[in-house]
Structure I
Amino acid sequence: MNMKKDTRVFYVDDKAREERIKEASRILKEGGLVAFPTETVYGLGADALNERAVMQIFEAKGRPADNPLIVHVHSKESCLKLVKSVSEKASVLMDSFWPGPLTLVMERKDIVPDVTTGGLDTVAIRMPENRIALELIEYSGVPVAAPSANLSGRPSPTTADHVLHDLSGRIDAIVDGGEVDIGLESTVVDVTSNIPVILRPGKVSKEDLEACIGEVKVGYDDKTHPESETVRSPGMKYTHYSPDSTVILVEGEHGNVLSRMKEILADLKQRGAKAGMLLTEESIPAFPSVISHSLGRKDMPEQAARNLFFGLRRLDEEGMDIIIVDGSFRQDGIGMAVFNRVRKAADMIIKV
């Protein structure tokens, strides 16, 4: 970036809450960049209808401009201003999961600029559940385009400190709302066809969706798509979620994973590599002398969701050459989304 910004941090407390959120919303309305908490991860916001403001997102993150952004709204009514129509199934999903961690891809109106949609004829929209986010969007009076507030390719930020680490001097402000609740980005569903398609997994699972609207297809995999390919959702293209350290994921039943991780660690020590580990609670006692971060209990993948990006960042900052990830936690529900993220972050995947 050509110009270094003086990044302000707005600490939101009860005494100055409204005043600080309104100040941050003014920055958004005037074309600035503001990072803010949602229930999923911290987002980097700009006026979605202001082409120059949106371009600053790509500049600040170092993000390719053909990667579509998610537009955040504060009400169902504000969504209607951005899309050509809302299907019956889309309406049911909005009523069931908004506000919340579900993004819907719909045909856009011309009011939404190409830069926001990556040149697509669709726009991805969600209504976040976080109160700070909703107030910020409402006070700004504009829909807010907001990818994760990190340098492109890095693990998504779950605290304001993560945002500062990546984007200080690149953006105008950060609203510090503490640690986020979920820790993984939203589920993305394309509702432009009769049978909706999941483009990115998240907390809202395929089973959750089908309980509301019937059949839903899966349209994603855990690979990074080539740069030449057009994608309809964030998180499907380019490198994602990766720390500077080399990441090795070991997947399988707990006992098998434990044995293989011990073998890998012994080999790395012999080579003189500095290794850290992301471990389930059940695995931690087997590695008492290793720098590690807990993913939570293996039967509670929501804990792994909350801890994955935080742990990758922490071990990266500790200067690890290698990060070994314990992939013995459950893969159903949000666990499927956790595996999607860590597989994309991994340089090597070992299945045992």
Structure II
Amino acid sequence: MRSLTIKEIEDIPKKRNVVSLFSGFGANTIGYHLAGLDVKVAVDYQSEVGKVYQSNHQKVRFIQKDVKDIKGDELLNECGLEKYELDILDASPPSNFFSKRQNIPFHQRTDSLLLEIGRIIEDIMPKVFVINNDKKLGLGKSQLVLNEMIELLKEIGYRVDFEILNARFYEVPQDKETLFIIGVRKDLRVKPVFPEALEYTISTQDAIEDLMHIPMEYKTNRAREAYITKYFRPGITEEEIEDIMEANDIHVREANYKRDRWEEPYYELKKNFTRPIHPKMDRVLSIWEAMRIQTYPDGYRLSSNPSLNWQKICSSVSPHLMKHIAKVIDNEILDKVL
């Protein structure tokens, strides 16, 4: 499956104005650009992340700052806009609220970061905001934090709604669920809307079959290679792995060896560095294959740090899902504003 190159995406005619907080490597920016919307400013605090972003999005003004040190006026000045004029404020805060580490500083937790986003929204009062996060924010006790955030945003002056969307229904060859919060300023008299699921999906085979023989940038652990070739052959499911372990008296984490998603969208890629096994070849997925599964464009420039690349590519929103979010905001919200 051929994807557009970053140059082809950058050449798409663009309108509107977008600011991206927690921009990461630029997945959200790719999505907005695919939809024909113009990201003016991007913010992230990591210098190496900023280098990757700037090398791929040279027309976007990149600000390397912690979000708590960002003021609304600064973002508006960079866009040449006044308060109330920004079309879309986009934010993708990390999901540190769900970290197993108990000593994580409060200012790095998701609930704290959501409050900082709320502060910036109130400073700028964009027409629309989009916040995405781990689906867990909308489940169980964590939804209390989500509900409090939604009430805060309503008090600021927005109609707010949220949905958990599965990327597989939006041209992404991956079973990955993401929570999106969309808010529309009340004076615009338009309700938040979300894209409708498509009737077709893209398989792993469609996405990466042409990459099977491209040299790997990463070596599989020899112990894993031995297990792959001896026990866990193409097509094996997590349930079948349990039977093989019992029959051969071996112990592995089942999720790290399943290989059954060739003719369907792939499993959700995780940001940890235990890479999943290729469905057909006796090796782990390459970063190039992970990028295809996440719908990053071919030729996208990365860091020289393999672990950072894997983490940022796999933890980001899939650009094609973001494209569908951006299109529905453009067509069903901003186009209807009088």
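Here, each number is a calculation from the coordinates, and none is a lab measurement. The structure presented is a predicted model; accordingly, all values stated were derived computationally and were not measured. Cβ atoms are built from the backbone, for glycine too; each structure is taken alone.
Here distance in nm of label points 7 Å out along Cα→Cβ at positions 142 and 206 was derived from just one of the structures I, II, and that gives 3.9; the source is I.
For which of the structures I, II does the calculation of mean count of other Cβ atoms within 10 Å over residues 46-53 return 17.8? Only one of I, II returns 17.8 for mean count of other Cβ atoms within 10 Å over residues 46-53, namely II.
Structures compared: I, II; top value of distance in nm of label points 7 Å out along Cα→Cβ at positions 22 and 326, i.e. the largest, recorded for I. FRET efficiency 1/(1 + (r/R0)^6) of positions 54 and 318 (r between Cβ atoms, R0 = 25 Å, to 0.05) was computed and gave 0.70; which structure, I, II, did it come from? It was calculated from structure II. Comparing distance in nm of label points 7 Å out along Cα→Cβ at positions 14 and 286 across structures I, II, the highest figure is found for I.
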